[in-house]
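A.B. asks: Scrolling down, you'll hit the structures one after another.
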Structure 1
Amino acid sequence: MRITKAKSKDKKEIYDLWKSYFSDDDGGYTDFFFSYDYDNLESYLIRNESEIISCLQIFYHKLVWRERIYDYAFIVGVLTSRKYRNQGYMKALLDSVLPKIKTSLTLIQGYKTEIYYPFGFSPYFTQKQILIKTIDDNKADKVIEDFNCEIMLELYQEFTKDKNGYRLRDPAYYKRLEYLNENTGDKSIIYYENESALAYALYSNSGKKVEITELIYSDIKSARVLLAYLGKDKRELSLKLMKEDESFKKETLSQEKEYLTLVRFNNHEKDHTHDLQMEMTKRKEGLFFNEID
C-alpha cells in the first residue's frame, strides 16, 4: 500500500471511480470536473500493486472573514473503492494528507459529515433548503435568461460587502461557473431595472419544481422579482440559503434539508488562525458560503 500524489496516468482510473461512486448525484459534474478542474488540483491516493484504493482532491481558495483574507483548502472527491471500504484506508489517507496542508483552514463537505469529526473538523457553515410559496410581482417581465460574469461578480461583491464571512470570488470563478452550467444544464437569470442589474439567480428546472441554488440581490424587492419569475406557471420553488438567513421567512412553507460545510483550523500562528477560530465560533450571523466545487 502506497500513499502518494496522483500522477497523470492515474486520471482515467480516478475518473472511473468518480463515475461509479457519484453515479446517483452526477448530473454532468464529473465530466466537467475532469475536463476543467482536475489538472489544476492536488490529488492524493492510496494504491496497491493493481489498482487505486482511495483518493481525494484539493482546491485552494480564499475566505474573507471580517475584512481579513485567509487561504483555505477545500477537499473534494473523498472516496474508497467499494471492495476496500470499512478497512481504514480513508483514515490513513486523511491522516497523511491533512498535515501537508499549509493553509489557515481546511474545508470539507460530504454525505456523512460526522465521519470527519475525529480529524478535527467541525460544522461552521450550514445551509438550508426551503420550499417557498409563489410570489406575484408585475416586474417579473424585466427578468431575462442571461449569464454575465462581470455583472454577476459586481452583484456578489455588493451582496457580501456587509457580511462577516464569505468566499473571495473573481472573474475566473464566474467563467468556471458559466462552463459548469453548460455541462450540467443549470441556468441563470438577471433582473434589470433601468439598465442596471439588481439581482441574479442560479437554478435548475426539473419540470414542476425549480431548485434555486444561489440568489444574489441588491435589495429584497429585487430578490422577490426573481422568485416571482421562477414561480410562474405555479411551479414549486426550492431555495437554498444560509441557515441563519430569515429574509424569506414569510414565504417559507417548509424546510427540506440542511447542508453542512465542516472546517478544520490548521493553527498556523502567522495567519492568526487561533483568533479566527475564536471569532468564527462566536459569530454565526452575517455569513455567506455557497461553494460546492
Structure 2
Amino acid sequence: MKVEGLLRELYHCLHCHLCNFADWHALDEWLPICPTYAYFGFESFSAAGKMELARALLSGELRPTPRTLQIFFSDLGCGACHQQCKDLTGLRVEHVELFEELKARLVERGYGPLPEQKAYAESIRRNHNPYRERHEERTAWLEGELPERAEIVYFVGCTSSYRQREIARSTAEVLRRSGVEFTVLEEEWCCGSPLLRTGQRRLARELARHNLEVCTGPGRGRWSSPAPAATEPSPGTTPRLLGRELGLELLHASQYFLRILSGRELKGDGRRVTYHDPCHLGRGSL
C-alpha cells in the first residue's frame, strides 16, 4: 500500500484502546491482550500508540529515534490487536501488515532493526538458522531413512530442528503411522519469519526462493510443517514476497493430520491432551 493509502487508514484510528484489553475469558475483568504493552507499560507500545507514531513517521512530522525503533521493532506481530479491532471498529488496515511494512521501510532507510535482530539475521545468512547452529545438524533429529523424493515434503522449521526436536520426531512418527510416504529437505533453510517480522525482507525473499526451489520438483506436491512460524510466510506471505503463485499445496501439519484422520476412529490412552494454537498460526496463517 502506498503512503497516501496508509495515512488515510491511520486517520480512522480513534484511540479507543480496545486493542489493549479484552474480556475474552468472561472473568468479569478486562484482560491485557497486547504483550508489548503489558510488558513495557507505555501507551506508545500499544497498537493505538504505534498507529499514531506510524502516522507521524509517514507524514514526516517525526524522525526515527532509538526509542521509536525500540517501540516498532519490539512488536511481536501476534495480531491480537487486529482481532479485537476489526470486529468492533471500522478500521480496515491490517495492524500486523502495517507494522511489518513500516519496519521494512525503516530498514530500507537504514534505521533498524535492533542489534539482536541483526545478529540472528547474520546467523541465518551464515548458518541458515537463527540459533547459530551448524546447518549440517539440521536433520540430526531424524531417526531412520526417508526417500529422497516423495509426494509430501515435511518442512520442519528451525525451532523443531534445533531446539524442540521432540516435535519433529513426533510429527514424523504420525506421518509414518498414517502410511504416508514423505521426505524432509537436507537443504531446508530458515522460513524467514523472524526476518519478515523485523523488516528484513530482502533476505526473507532469498530464503523463500531457495526453499521453494528445493521443495518443488518431480514427486513433490505438498508442503507440510508443524511450526506455525515456518508455515505462516508460506500460505499468504511467500506468494506476496515472491509476487507469484507457488504451484504447490501448502498445509500446516494440523491441517494435514485432520485430512488424513478424517473418517478414522481415534483411540486414546486416557491421557488429557491440550492443543496450543499459536498466534501466528491461528490469526496469521489460516
Structure 3
Amino acid sequence: MSQLFVETSLVKWRRDGERPEEGPEAQMELHRFESRVTSSAPDVHMPTILCLHGMTECGLVFSNWTSCIPNVRILALNRPGYGRSSEPPTDAPYGFKQFASDVHQVLLGCGIEKVDAVVGHSSGGPNALALAHYLGPDVVNRCILVASDVEYASDAAKGLKDPLADNLDAFLKSPINPDASAEQLGFVTSREKVLLEKSAYRDSVRYNQGKISGVRHDYQIERTAWDFDVSSLKMEGRVCVVIGDQDPFISIDHAKYFQKVLGPQVPVIVKPGYGHFDIVLDDEAAYSILQLAIHGWGK
C-alpha cells in the first residue's frame, strides 16, 4: 500500500535584501505531493522532482504524478503571477536569473538542497533551463523539457512558428476561461478530451482566479533574448526533450531546436499520439517522464 501526502504552502522571503528586514516581501506557492510505500524504511531515498507548469496553468496539473510511481516527492511551484504566488515585479525587469534566485530561496526554505530533476512543461520549459543554468548541477541534477517553448528571439529559432501568433490578443487581454470547450483550450487528441474532464486541468486554470500577469510575463520574456546562455548546458545527461507528435502548439522542429543549440547529445523523445496537454496529464506519459527524471537517459 502507498500513502499520499499532499500539502500546499506559501514560502515567503525578502527579495534582494541583504538583511531579512530589507527588500520587498515575495511569496511563492508550492504544491507538495508525496507517495510512499508504507512498508518502506523511513530513511529510503525519495527522489525529489521540481515541476514547472505551463502558461495559464498552475502546479495542480502535476497532482496525478505521485500515483504513477511510489516513493517520489513532487514539488509543483506556482510560478510568479499564478495562483497565490507573488506577481512578477513591475518596477524592474524580472528575468530568468531572478526567477532562479527566487526558486532557490523556496527550496532552501523547504530544507531542500538538491533536486533530482526539474521538469518544465510548455512555458515552464525555459524556466527549467534557467534553473539548470543558474543553480548548476549541485542543485539541479538534470532538466527535462516537455513540449517546451524556445528562445523565439534567437537566430537559431528563425522559421519556427510562434504558437500564439494567431490568438495573441485573447491571451494577453483576458484570462483563460476554465469552462471553455476542449477545442478552445487546445485539447485536440481524443485522449486529451477525456482527460480534460478527469484531470485537474480545469481546476488548475480556475485556481489562478482570473489573474493574467503570469501569462503576460511568460509571453514577453519568451520573445526577448534570454538572460542566460543555453550552451552552458551542453554537458552529457543534463537536458532531455519530450514532445508529442500531435501537439498543435509546439512542433517536433521546436523540440529539435534544443539539439541545434545544445548538441546532438540532447535526446528528443517523440511520444506518438500525444498532444500538448495529455503529455503531462496522462498517467502513462507521466510515468515515462518520471522514469527519465529519476534514472536519467542512456548515452
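A.B. asks: When P(r) over Cα pairs in 10 Å bins from 0, in percent, for residues 7-102 alone is computed for each of 1, 2, 3, which one produces 14, 44, 31, 9, 1? Please list the in-between numbers first.
C.D. replies: On the way: 1: 14, 44, 31, 9, 1; 2: 16, 52, 27, 5, 0; 3: 15, 39, 28, 15, 3, 0.
Working through the options, I get structure 1.
A.B. asks: Additional query: 1, 2, 3: which one has P(r) over Cα pairs in 10 Å bins from 0, in percent, for residues 47-206 alone, as calculated, at 10, 31, 26, 21, 11, 2, 0? Mind dumping the intermediate values first?
C.D. replies: On the way: 1: 8, 27, 31, 22, 10, 3, 0; 2: 10, 31, 26, 21, 11, 2, 0; 3: 9, 36, 37, 17, 1.
Source structure: 2.
FYI, it's all coordinate maths here, none of it is from the lab. Small disclaimer: the values here were computed from a predicted structure and weren't measured.
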